[in-house]
Structure P
């Protein structure tokens, strides 16, 4: 490819498609191409294969459903397209949506195309390559953008029907309990305890806002120089849901040890220039007009999210043991299910004692 991008690779054989057919579609639906179409695939474990398209000076990103048999509601690229199109012009930075294609004859599955956004992607929330002052600004910008997302009235941007309203956490707990039980490979007592305890202890006071579902530091693109987010990416899990559950997912890094899913627990925040969890929560509350979050409620949202990612990790483990996932990384992710579940249950036990 004429302009190398460090996080791309040649297209995997199982994800290849007819480039000429795509080029013709782009010419008709997006814009005339400024040269021959070149395609590379982004690295990473996204469930929706993602590609960099280049033609002359033009750069686009294509997200598609993977080939093969899929669950009916999974890999809904049309929903991703709908949300980034709706958020254009709001205080939530997103890539510009260009076109959605539900005609599977073009590349074999449904897909959408958006503008390519250049910038920095950070994988480690400790931000080892930055100075203390910039670390603080990067985390404050993360806080600003999720607060902006949760401040949007879904109906005002055409997303009033983007998901069910109300009882989001109850539905999520039921969903991930079933998913975990379907992929169980060995008894994890903490997960059984969580499955029994979580449904009956959901905090009162339901709310509905647009939720990202996977808002973390490697799912945003920062400006190449400034600590400013240019685009929030990977909207695959977005829906209507409880904003505090979504924000608590973002804040889990403060509870997870550095060796387990790149966490921040136990670090010297002041020396590193990182905000503490309480400061980060207080900044979010100021930005969203909240007086605060009840401590018991916050601990519940944390336990729920740790339970949720433990269930996801267990699913990865099950697929790895069946030979349906790349072994080394998948097994490592899968092994995190037990410590994450135990971390979640230890928080519940502290709650029960308080």
Structure Q
């Protein structure tokens, strides 16, 4: 990014954070009026919402600007609603995956379990942590709707955006179930893994935030079609990059231990490609080690060797490059305002970069 565009991106992140902070402060007062014991639940949500790349809010904002919308605090509040929805998804995802960390900190269910343990409360700390994180996610899901409807938009704008917002939330839940379903199958394919990516990540990370911003600004059908083509291709490239980083990434950059996706047994396109290209011995290594929570660093390295030697890493890197090229080509033909086109190109490159 140029220094000017980097400054603009930082400013947008700060504005979204301000919107979230204001909303959370109001909710904190409401929950405190119910009981001071809810402070620990509120703290887990507040901490989670202080981090992240803010990709979804950026795509929503530039989807609005790309359709001719002017800079407006209302679209920043809608962007904040997307970050609240993302928080709900992360809280539930970490419970389902049994993840220990999120953004370099203990995951919410681990934090709440540690609180239970430190206070010497009755019952199971782990059960308390899981239940608390699920409820925190439910709160964020409810609050995302509250933020969207309370953004101050006109009724006709809300009606246009509501269709996208509701579909996005439904399809993410469907994608999460498909992801969970895929993990318990005896085999997988790259095609099936890419199908899961579409609904679990690609659409709600890029396409639907763009469509939401564009719809709210009254985008033409031609522009919305361009947003879809750009968003689906880029969203898949983004998730494929995330899958690569989940195996080969630097923990200081990703915020998660190296190889965590392998310990969780994620049937990603990377794993599917490795199994496709593996001989009997390599396939047995994958089946023996994948999904073992106690995997050592040396065993993670064994799996990495298989992924590299089978050509799976190169195959996925090729897919990332291809989908990024397709996304940028779709953007070039879409009737998007020049300032938004520049911002979206830079977001596309940043979202698929080899570093976390």
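Read-outs: derived from the displayed coordinates by stated rules, not from any lab. Given the structure is predicted, the values throughout are model-derived calculations rather than measurements.
Can you say which of P, Q returns -13000 when helix-only ellipticity at 222 nm (-39500 (n - 2.57) for each DSSP H run of 4 or more, over all residues; to 500) is computed?
P
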- Message: With volume of the Cα convex hull per residue in Å³, for residues 28-195 alone as the yardstick, tell me which of P, Q scores highest.
- Response: P
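Work out relative contact order in percent (Cα under 8 Å, 6 or more apart) for each of structures P, Q, then name the structure with the largest result.
Details: P: 16; Q: 19.
Largest calculated value belongs to Q.
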